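Structures given as structure tokens follow.
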Structure I
Amino acid sequence: MIVIAIIGLLSAIVLVFLGGARGKAKDARIQSDIAQIRTVAEMIYGDNYAYYVDTTHGLCLASGAVSSLGINDVTYSTQLTKIANDIYTQNSNVAYPACYTNGVSYCVSAKLNGSSYVCIGSGGKVQTLGSDDPCTSAIGCD
């Protein structure tokens, strides 16, 4: 009986420590998803010589305003949709990634499981920032 109690106590301690590890793993996956967006963004730029052309060719759904990823892009919508859905799942269905572009530069951000955001800009740096969404302009992450 005492052995069973000790095993139960140890199991409870392990589960408490694993809870934090799960959150960190989800945040790492969101950061990886944001880094994948950089690759898709550069492919869009390579095809169109701009990050946004119109509602059927672009990283974001709209130009000049915060919007969703360009899930209507005729070439890369499948990839962008999978990335956006994975970010939404990993941050406990809080928010899809935000996207801002002016055609020649972009900023994409996603909420992490804590109170901070991770973002990437056309400069290529992935950054973790404070509690305010950094993508209020196309150069928000650069």
Structure II
Amino acid sequence: MAVATEAGLITPIVTGADTKGLVAISEQVKALAAKARLGKLLPNEYQGGSFSISNLGMYNVKTFTAIINPPQSCILAVGASEKRIVANDKAPNGFETATIMSVTLSCDHRVVDGAVGAQWLQAFKGYIEEPETMLL
């Protein structure tokens, strides 16, 4: 994750995220962000990461491209969600309202091949569209 501070952006590290549940990750993200804003992060709390998430959706930015923080390998740029009208042949009037969110994945191709990044985005899309699958 990337946190804006008075001194600039910093990327606190959620360690072992692959072994934690959503509640534990959420709690750690909030705690790290608070420490970052106070300038109290320890070096082991912001060094050694491999993947960042940057969310500008809270500022109503719809889409953007985030820059990778070396030595990390990828960063996911998350934009604002918005209601849009989309075609749906099964709906009585031919369309429906959907909530759409744009994300962009930047990959350092020396570490993560673009095809692997595309596969990751495909899996991410599936989880976002059906979040209950993350709990199984």
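The table for this structure:
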{"item": "For helix-only ellipticity at 222 nm (-39500 (n - 2.57) for each DSSP H run of 4 or more, over all residues; to 500) computed as -15500, the structure of I, II it came from", "result": "I"}
{"item": "Read-out P(r) over Cα pairs in 10 Å bins from 0, in percent, for residues 13-76 alone, computed value 22, 35, 20, 14, 9, 1, structure in I, II", "result": "I"}
{"item": "Ranking I, II by Rg/Rh (Cα atoms, Kirkwood Rh), for residues 69-116 alone, the structure that comes out highest", "result": "II"}
{"item": "Among I, II, structure where distance in nm of label points 7 Å out along Cα→Cβ at positions 45 and 109 as derived comes to 2.0", "result": "I"}
{"item": "Distance in nm of label points 7 Å out along Cα→Cβ at positions 29 and 125 from the coordinates reads 2.8; which among I, II", "result": "I"}
{"item": "Top of I, II by distance in nm of label points 7 Å out along Cα→Cβ at positions 37 and 101, largest first", "result": "II"}
{"item": "Test item: distance in nm of label points 7 Å out along Cα→Cβ at positions 61 and 85 calculated as 3.0, pick one of I, II", "result": "II"}
{"item": "For 17.1, 57 (Rg and Dmax of the Cα atoms in Å, calculated) the corresponding structure among I, II", "result": "II"}
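Every number here is computed from the coordinates shown, using simple stated rules; none is lab data. Bear in mind that the values here come from a model prediction, so they are computed numbers and not experimental data. Cβ atoms are built from the backbone, for glycine too; each structure is taken alone.
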